Structure formats: structure tokens, C-alpha cells
Structure P
């Protein structure tokens, strides 16, 4: 099993396979199916949403911001790393700079940028789903035929293409991370808005995952002397994590609970969350499979916080 342990910078594969025989084609079909279903749902149940031009304009601006951040990450990768003739990063394993760091830029953007909505933004599950579809579109334009045709999109792909994830980078980030993460956020934001009337508390989970888990990898790489391994979600490889990186999740959970203290309905809710939420989120990150830690952390974190606020 030791030979199956992949360290940051270890090469796990390449992109020689024809794109129509990979997840890229599946992703393309899935996105358009989701678009068709969401369009039909909106026309039938909430056609007035199409009159909310400001909402769709904001969604477009958020998409633009995410693409610019990804582009900046890709340019940073190109500055410190070499590329092959197709534009893919060829970072030596011993290079101090790794794509693992810039990937976190998109990690932050995909979950944090959609939170930037004014109080007047339309509520309900449909607006959340439309924003999620916009986020997925940012990754859709990174499928192989698009990115290899355009340097603009290849740069964005460079910023998330961890060498140890190849050739499953897009598959794992979409199926194992972004798509389930966005669905979980959508459902629980609706629950926090509708049943608890505490919509801002949902931000604690999103921020803890985005910031805490986002910092775990770079902090663990530089400061994490004590390591442990976790499996990938397909169980073919194992990946290294560190105790220092996991500690970032604990610290982030405490910080964001304190920042949102006054959003809790009472002190029982707050102190119960302060006791339970940080260690549970830390253990969730520590034991979750590689590339599936985000949705697992969100599911557990949202469920715990919702339970606490429902009981007290």
C-alpha cells in the first residue's frame, strides 16, 4: 500500500485519453440537463424570477470574478512552473511552488463569492440553484476541448490541476467537491432561512470549510511535520495530510463562531456550538477521503449546527 501514497507533486496520470471517453463529456451532458430542468422548473413555478434582472446580473458578475481569480491563479502557476506543449503544468516534485496552493483560490471563490448577495436578493431554493449552476459553468468551460483550444481557459485550468489528481482533476473537483457542496449549501441555506429564521448562521459552515480547509494544505505543506494518510474516494491511492493543516479547521471554526455570535438566538445555542462544532469539523476534515472532504464537512457541519439551533 505504501506505493499508493501520493505526495503533493507526484504525477498520477495524464490527459492523453480522448475527451469523449472521459468525464468531460459526461459533465457537459449533466450541465445542460440541469439547465433544462431548472429552466422548466422556473417557468412553471416561479416565472417572476426572470424579471429579477439585477439577480442574474449579479450572478454574471460573480461568475466573472471567479474566472478572474482562476486566471490570476493560472498566471501565478505559469510564472513559477514549466508547461508542456499543450499548456499543462509540469512542476517538478521538489519545486517549492505547487498548484495545490492556487487551487485553493477557486476553492475560496466557488463557495464564498455566491455569499456576496445584498439583503434585497430573492430568497428561496430556485435562486440558490441558479447561482450554483453559474458556479458549475465556470468549471464546464475547462473541459479538455475548450481548455486546449484557448490559453485563457487553460490558464484557469492550470490553477486547479493538481498533478497528483490527474487525469481525474475535473471529475473529482466537480463530482466529489463542487456539485455536492453546492447542493448541500442550497438545501441548508433554505432550512436556515425558512425553519430557523437564522440565515446568516449558514455562513459559519461555508466560511469554516472554505477558509479552514483552504488553508490546511499550504499550512500543512510548510509547517506540518507530523503526517497521516487518507484514501481517495475511489480507494486507488492514499494522500497525505498533516495535523497542523487540520488544526486550521479548528481555529477557523472558533473564529467564525465568535464573529457570528450575535446571530445565535440565545447563549445556549452559541456555547453548545462552541463546544461541539470546532472538534467535529476538524475530525470531519481529518477522516474524509481525498477530494471529498468539502461536501462531507459541509453535510456534518450544517447538520450539527441546525440540530443545535433546533434543540435550543
Structure Q
């Protein structure tokens, strides 16, 4: 379909007696960031290797940019870029030299390789560092250069396999800004990550993979809602009033954390629940340090879904 960049139907891959992919299904819309989350060994890297034609599936249909990854592997390679977990840069060369080298490896002429290197250095805010050896780059700069190298051929689809592993918060933010810029220009990005905040920040949709299958799929908000919806959290000034507060609050399913002086309960009508809690506490003369509404974090979603898969096994 014209609006679909990646289609995976019933993909299977087996190593010895272990199923790396066990009938995995995935659809990625064009011009979006699609996050793939999963624990170690869930099948994320195997999926990326199949999508990028580095590995053949044992069964199933896999298409990227409208081309079958087995029957039309060369056509797929012309349309994709791949940024792996480890930088593929020559540390002794400068940024411009690295990009020119990648351009020549992709059969660009010398003039076109130089022009493309200049375009990418400017695009990733690295123009002033183009002659500096990569050994002098910060982690974020190095990763942005690696990302630039994966775009030498202007790919339709870009695979980012845990692109910010090992970066500090500033470096991650720099890479995130670069990814947003790419998608704004029309590139489709498949992002595998163990940083749940990264998926929350970047992904239009998220697929949670476990034991070689997609166990949940949706927007971050949809996944959070499916895990348990909104909660209201109340932190009291006096832990001795926890029992009284539980008895009078207009809530059901209240959880109590005495060490944190915290009451937490699921709610359906966010604002009605919040105003009801505040009113009940004021009328009873119970002082609260904080009353807040919150949704489950992606960490909670991830643990809930993957724990559920283990229980079903």
C-alpha cells in the first residue's frame, strides 16, 4: 500500500531450538517514527536485520518500501539506511572525510560525495567540526555524524537500532532533535530502543515485542490506558491519617504506601475524581502535601505486558 513503508506478516526466524521471531506481524506507516520495545532477546535486532536484508526470514512476508526483502533485496537496499548500536566511523578522520568516504562507498562521484558531505554536516549542525578528527567529538556529535552517514543515499526508510545507547541526556536530546528533523522531511523511521522515555518522546506508534511476537501495539497514550488508565495520587503530611483518608475518599481500589505517605487509586473521570478528593480532604481537615493525576509510565506498560507474556508461557 502506498501509505505503508513496512509490512511484516507472520515472520519467523529460528536459531537452533530457539525462535527469535515467532509469527511476528508489524505495519509501519510512511513518514512516521515507529518504536519497537522489548527485553533483551525479544527479537528486536533479528527483526531489524531481516528488514535491512542482512538476514533471511525462515517464513512469512516482509516488505520494505514496497519491495520484498528476499526476492527484491537489492531494491530494498537502495531505499534504506541503517544506524546500528555501534558507530561505524573512522576515528582518525574528520567528519567531512568520513562522510565523503561513505559517499564514495555508495558509488557517488567525488564531486557529489563532497557536496553531500557538506549538506549533511550543515543539516546536523556539524559544519564547524567537519575537519576535526572524530576522536575529538563528544558522544552526541559522534552519534549525529553516524546518523548523517546513514543518510548519504537519502533513504526512504531508516532503521535506528538503539541509537542513543551510552549517551548522556544532552547527547540523547541532540539525536532526538535530528530524528524529528528527518521525519519532518518525510523519512520513515523504525526505532528499537531500551530507553522507554525515548519511545515516548519520538514514536508515533509503539509495538511491544516479547518472545518473538508483538504483544501490544498502539500510541503511547493507548498503551498506557490499556495498562490501567489514569490514577490519582495523594501524599499526606501525616502518615497517621492514611487510614482515615482511605475511609473517606470517594475512590475504590486504593493502594497505600505508608513509607511514602501515599494513597493511589484508579479513576475514570479525571477531573471529577480530582475535585472530589480535594473536597473530601478539606472537609475532613486532612492535610495533603500533593494531589496529582497521572497516567502509567511506559516503564509500567512495558513491565506489565512482558510479565503477562511470561505468565502465559
* To do: For structures P, Q, calculate FRET efficiency 1/(1 + (r/R0)^6) of positions 48 and 216 (r between Cβ atoms, R0 = 30 Å, to 0.05) and state which one comes out highest.
  => Q
* **Structure responsible for 24.0, 78, with Rg and Dmax of the Cα atoms in Å calculated and labels P, Q on offer** => Q
* Asked: Given a computed value of 5.1 for distance in nm of label points 7 Å out along Cα→Cβ at positions 152 and 272, which structure among P, Q does it belong to?
  -> P
* Structure fact -> Matching -11000 (helix-only ellipticity at 222 nm (-39500 (n - 2.57) for each DSSP H run of 4 or more, over all residues; to 500), computed) against labels P, Q points to structure Q
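None of the figures in this text is laboratory data; all of them are computed from the coordinates on show. Bear in mind the structure is a predicted one, so any value in this text is a computation, not a measurement. Cβ atoms are built from the backbone, for glycine too; each structure is taken alone.
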